[in-house]
Every structure is written in structure tokens, then in C-alpha cells.
Structure I
Amino acid sequence: MRHHSRSEVSAQPGRSRLRHVYVLDSVAESRDALVTVLRREGYATQGFTTAKEFLQNRAVVQRPCCVLSELSFDEGPSGLELLCQLAASDDPYTLLFCSDSVDVATAVTAMKAGAFSVIKKPTSCEHLLLEVANAVAADDVKHERALRIRQLQVAHDALTERETKILGQLLNGLPNKAIAKSLDVSIRSVENFRARIYHKYGVATPAELAVKATELKLLRQANSVRERPSMS
């Protein structure tokens, strides 16, 4: 099978909604068969012989995507070790295993470590495609959430210490006069701080500010409860 060069894989201008699948399988015949099936379904698909090769080419990965991986390879990290490395990221790719060496204990370990699904070969094309479609859809949601957190975090990090304090007071419903008194500054100063906070958050009203601040808090909480890999 001919592997794509970096330029071939990454050059997709204006096609951000293209769905991507990365197939990791040391057996060329199996890898080629999976790539062929997935491409027929419209997925932008690339094959790798090992998890090590995939990790070396992470720069070409595009979202939304899923990684369809074997459990073991001829060299380098195993599928489970790959899963743990990916899960350590703030925005991990969705990974599902497709292997003929799946037993109950391995499947349980993989799911606890964060695998989206574990498929035992041989399997039907219908089952495989359904699992891949669900995995890519889940990755899309997860990736959009991570991007949103980053955008809101950039706005929040741009606040000065004084602006952060005033933001908290604004979110608690304090009027400008009360904020000015608590900080021993003029009301005009509070108004200026407030304007800068609005500008950094890209909002024009107290309601919009509250929505974005609350969204950041909720997104952080949602991300923090995402299951981390556990090999125990």
C-alpha cells in the first residue's frame, strides 16, 4: 500500500468537515482491506504499520477522526500503550480497537483505559462501519468542546488580576457603585475595567458575559470528568 506523504494528507483546504480514519495494522493485507472499505464510505483514510509510525506522524492528523488500531504490533508501543499516550492529551483522538486477539480481559482493560469500542475480527462491514461512524461523531463533539475551551481560556487568561477580580464581582451581580467601593476606586474606573473585560470576552452585555463565563466553567468541569486511562 502506498502511504500518503505529509503534504498529501494535510492539504485539505476548506474541507474541515471531512471525516478521517487512521488504520493501524502490521498486516498489509488486513490494513489494505480496511482502508479500501473505509474509503468507499467516503472517509479520508491513511494506513500505518505500527503505533510508533502513527505517533511519528501525528502532525498530519486532522479532525474529526478516529484511530482504528490493532492491539499489538511488530515493534514499538502496543495498542493499549498508544491509547494511554493519546488519552494524556487535552484533546485526545477517539480510538477503537479492531483485532483478532481480543479476549474479555483485554477488552475490559481497553474500555477502562478509554477506548471507544473493541471489535473482534472477523466482523461484518456493517458493524465495523457503524462503530467507526459513531467514533468519528464522538470525536467531532469532543474536539469542538476542546476548541471552545481553548477560545474561552484565551479570553480569560488575557484578563489582568484586577479585571479578574472585577469579573467575579460582576458575575455575582454587584453594581458598579458597590464594586468601586470595595476596590476603593472611582465608578468611572470600574466602567473602564468593565469595558475592557467585555472587549476581551467579545461580549456587549452582562448577560452575554455571564453566558461565556458559565460556559467556560461547565466545559472545564465536563473535561475534568473525562475518564483518564487506567491500566490497573
Structure II
Amino acid sequence: MDAKTLKVAFGKSKPPYIYEENGVVHGIEVDLVREILKSLQAPHEFKSLSYLRLETEATHGDTFDMIVGVRNREGGRYYSQAFMDHEVCAFSLKSRKITIKSAKDLQSLKVAVWRGAWKDLGADFKRIFEPGFNGKVPVNLVEYPQTKDRFASLYKGEVDVLIMDRYIFEWYRLTPQEGGTFTQDVKVHEIFPENTPAYVSFREEKTRDAFNRELKRLRDSGDYARMVKAYTGERLAGLGKK
């Protein structure tokens, strides 16, 4: 690849996929991207952005060569193969005794999600929660800009149901959080039959193509699975022992 330094943007505070410690970004996405760019001998610099800016840069921006972890392949940039698959579940407090067998059961409940989740979680969820003519989602769908606030919303009684990636939920549950402890038992509702993919957005097509080749190599070799398990297995288990 060219010797120019690639400017790479990640989101913020989505552990174990991306998080900061002492101003340095870590996580599954960071390790995978770093390994791929190392194989391509591509100099790079990393920066973390708010998710609102991340999505804007991914579709309309020209500041970064790569935007990692975007959910929608829109705009005039080039997109990778599915880079990360998120196992998204619905969570409720066991004490509430809520029964959820499908997305349709969420219609009468207050639900915490990320921005734009109505278009990420399948046809039934979209039909129920897509914005109306006024451009606003239904009042019982609460979009939290910050992942940690969305996690806490379930335990604080702000919502009935939390929609979140299984491993993000476990990471926050096992990590001490400001403003409270989250020890109540939860019920996991596996109502989304397919994982939710995330992609990498590229400024240039040739960079995307080279990235895809290395991503496939990582998957085929088993290194991809091992790097993911290092966070979703060993590190999560370690958090639970603290």
C-alpha cells in the first residue's frame, strides 16, 4: 500500500469492542484493525469520535480514510465486508416478570436503544418503531447517545427493556460504574434471529479491497476468532473475578 498515514476513526465507549484507558484506545475492533494494517504495512493513526459524528463522517465526511464500526452502508464511500457481528438481545429485570417472545411484544413497553436502531433490528422492529411523518420515533422508543447511559437505564427504572449487544451488556455489568451498582437479576430475551453487522467505511476503494483481503485471511486462519475470544472470553471472565 501507499506509505501515507491512514487516519482511522472509531466510536467511543463500546467495550469490549472499543474503549479508552488513559487516553489510549483498546478493544476488539482496535486490535483487529491494527493487525490488518500491520499486515498491509500501512502507517496509521487512531482517533475516537462520538457515535453521532462517527455516522456522519461515515456517510458524508472526508476527514478520515477509515471509519470503523458503522452500521449503515450509505453515502458515497466504500464499505468493507461485515467486519463485526453483534449478538443483540433484549434484557429485562427478572423482578418485572416481563415476557417477550418477539419484537411485537415490545409495542407496549418502553425500550432503550441506540440512535437509529429502528432500522438495524429486522423488519418487524422497523415496522413498529420507524419514525412517523414528523420524523420522530414512537415515544416508547428511547434513543440513548451514550452506551453506559443506555445500560444504566434498565436498572434505574427509566425503561422496561434494554436492547444491547450481549458482550457489551456483560462488560458493563461486571465493571464498577459511577452512580450505582447493577446487581439485579436480568432475563435475556433472544428475539433477534440474526446478528447485527457493523462495517468499515473507506475513502478509497483500493484501501477497502486490501482491507477485505486481509480480513478474510484473518478469518480463514482462525486468528480473527482468537482475537475476539481474548475479550469475550478471558477478559470478561477476569472482570467477573474482580
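If you line up I, II by distance in nm of label points 7 Å out along Cα→Cβ at positions 31 and 135, the top spot, with the largest value, goes to II. Distance in nm of label points 7 Å out along Cα→Cβ at positions 127 and 183 computed as 6.2: which structure among I, II? Only one of I, II returns 6.2 for distance in nm of label points 7 Å out along Cα→Cβ at positions 127 and 183, namely I. Each of structures I, II was scored by FRET efficiency 1/(1 + (r/R0)^6) of positions 23 and 199 (r between Cβ atoms, R0 = 41 Å, to 0.05); the highest score is held by II.
Once relative contact order in percent (Cα under 8 Å, 6 or more apart) is evaluated on every structure in I, II, the highest one turns out to be II.
Where does the value -0.43 come from, among I, II, when log10 I(q)/I(0) by the Debye sum over Cα atoms at q = 0.08 Å⁻¹ is the thing being computed? It traces back to I. helix-only ellipticity at 222 nm (-39500 (n - 2.57) for each DSSP H run of 4 or more, over all residues; to 500) was computed and gave -9000; which structure, I, II, did it come from? It must be structure II, since only it matches.
Readers should treat all values here as calculations from the given coordinates under stated rules, not as data from a laboratory. What you see is a predicted model; the values in this text were computed from it and never measured. Cβ atoms are built from the backbone, for glycine too; each structure is taken alone.
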